[in-house]
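Below are structures written as structure tokens.
Just so you know, all these numbers are worked out from the coordinates, no wet-lab data involved. Values in this document were obtained by computation on a predicted structure and should not be read as measured data.
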Structure P
Amino acid sequence: MSKFFKCFLGFTLSLILAATIFAQTSYAYSDRPEYFDFGDTVISMNAGTTREVWFRSVYDYTYYVGDHTSSGTYVECTYKGGTENIVIHIGADETVKNVFFHFYVLDERVHTEDVHDCIEVYVQNIQTSYPSIQAPIAGGKTGSLSKNGNVAMLYNQNGTAMASFSLSLGNGNMASLGIKGIVNNGSNYFDVISGSANATPVISESDKQVMIANGYAGVCVNGVYKNWP
């Protein structure tokens with residue numbers, strides 16, 4: 001076999017191998033394949049879940065989330081050009097049914113910030129939350145738990161505020177909060193949803209004693225029971 005033929009054969013095999021690899025990792029599910037490529041561009045997810053999506057960007061990029069209601073709805077990504085598995089998060093308290101994640105080129109090599117494409121998520125199993133619920137209190141009476149922003153306040157039967165709590169992500173950051181109802185795990189717990197599964201209750205010592213006196217041991221966040229700190 002001549003040297004030329006060996007080189008030609010090696011080059012041809014290299015092209016075939018490269019084409020095979022590219023075919024296995026490129027999806028071209030994008031309106032701008034010269035910039036972006038996605039494993040999926042339209043997906044369905046339950047509220048409170050995550051999903052990995054194969055993603056390629058030729059250049060460095062950024063993203064923003066369209067209409068959404070949960071601080072727990074976001075994307076884990078590198079913002080760097082290349083191939084990666086991004087992680088899409090849909091908050092447990094998300095109420096928007098169609099959430100769009102918009103990806104934009106943000107690279108000094110590209111003299112425009114208008115190049116973009118997106119992933120659309122159909123959000124399913126949206127958890128209903130209420131601004132106020134009835135809440136049994138001491139003495140066989142019925143009060144209420146109401147939400148004001150991200151603070152929940154317990155009122156007595158006369159509408160007088162008794163105690164309040166919120167949820168925290170740590171480092172002074174409040175977590176989103178939605179009221180679902182009351183559940184029992186040996187004691188009563190306020191059943192709430194939040195954009196973060198790691199959210200923990202925050203309450204003053206005096207308010208904690210009021211809650212315990214009225215039969216409430218803590219909160220159940222996204223299905224996880226958490227006692228008052």
Structure Q
Amino acid sequence: MTFKRKESFINDKRRISYLRSVYTRIYRGQSLLIEGTYGVGKTKFLELLNPKKLTTVWLESLDNKHEILASILQELNYEAKPSHWRTSEYLKKICNMSGFYIIIDETNDLDRRVWPYFKRIIDSGKPMVFAGLPNVRTFLASKHPDILSRLKVLRLYPIIVEDFIQKYKHLIMPEAIEQIYAATSGDMRKFEEICNDCIDEAKRLKYSIVDINLALTFLTNLPQDH
């Protein structure tokens with residue numbers, strides 16, 4: 001199976017394997033839960049998804065069940081307004097449609113009352129890809145084990161430092177990368193933010209590469225929780 005990777009994608013073997021697994025599940029009409037701690041790169045992973053001949057429906061996790069069902073139809077170019085009275089009608093229409101899959105990031109923010117509706121959608125063969133903190137699986141195991149049993153769970157871990165050394169090898173010295181990585185405790189979002197800040201500062205100072213001393217100037221004022 002082939003897939004298209006964005007230029008910003010880091011060549012991490014685990015993520016490549018996960019991406020293949022996600023595509024396999026989607027094409028089979030099956031669903032998944034991508035879990036990981038803060039800053040591990042869940043949203044970036046979701047942004048890589050681009051299955052052929054399927055429309056992506058990306059939902060807002062903070063919406064209530066009426067808004068979520070209406071949003072699915074709206075993303076598929078159907079006129080639908082959030083309505084308590086049309087919930088059953090919208091759900092049936094969604095379950096009878098095809099040619100799309102659903103993504104929900106920040107699944108931990110979902111209104112708990114929406115999960116039974118998702119179960120119906122999952123059972124109709126519409127792939128759903130959820131992403132959230134590990135407490136999502138804990139919640140499902142406790143309150144909706146029947147739904148959890150329908151999901152393949154993939155846990156994302158921080159990308160190892162060697163991958164970043166390879167990515168930034170012409171811009172940042174390896175020892176500087178190691179210091180930044182250690183100081184940010186594997187938080188991918190903060191790590192890349194500091195790397196980019198260092199690169200910008202090196203350009204401003206007309207340095208050919210970010211060295212350890214330049215990196216340390218950014219790490220000195222880093223908050224202690226990182």
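Points to keep in mind about this one:
- Computed 20.6, 63 for Rg and Dmax of the Cα atoms in Å - originating structure among P, Q: Q
- Origin of the derived value 12.1 (Kirkwood radius over Cα pairs in Å, for residues 122-169 alone; candidates P, Q): P
- Origin of the derived value -13500 (helix-only ellipticity at 222 nm (-39500 (n - 2.57) for each DSSP H run of 4 or more, over all residues; to 500); candidates P, Q): Q
- For 14 (relative contact order in percent (Cα under 8 Å, 6 or more apart), calculated) the corresponding structure among P, Q: P
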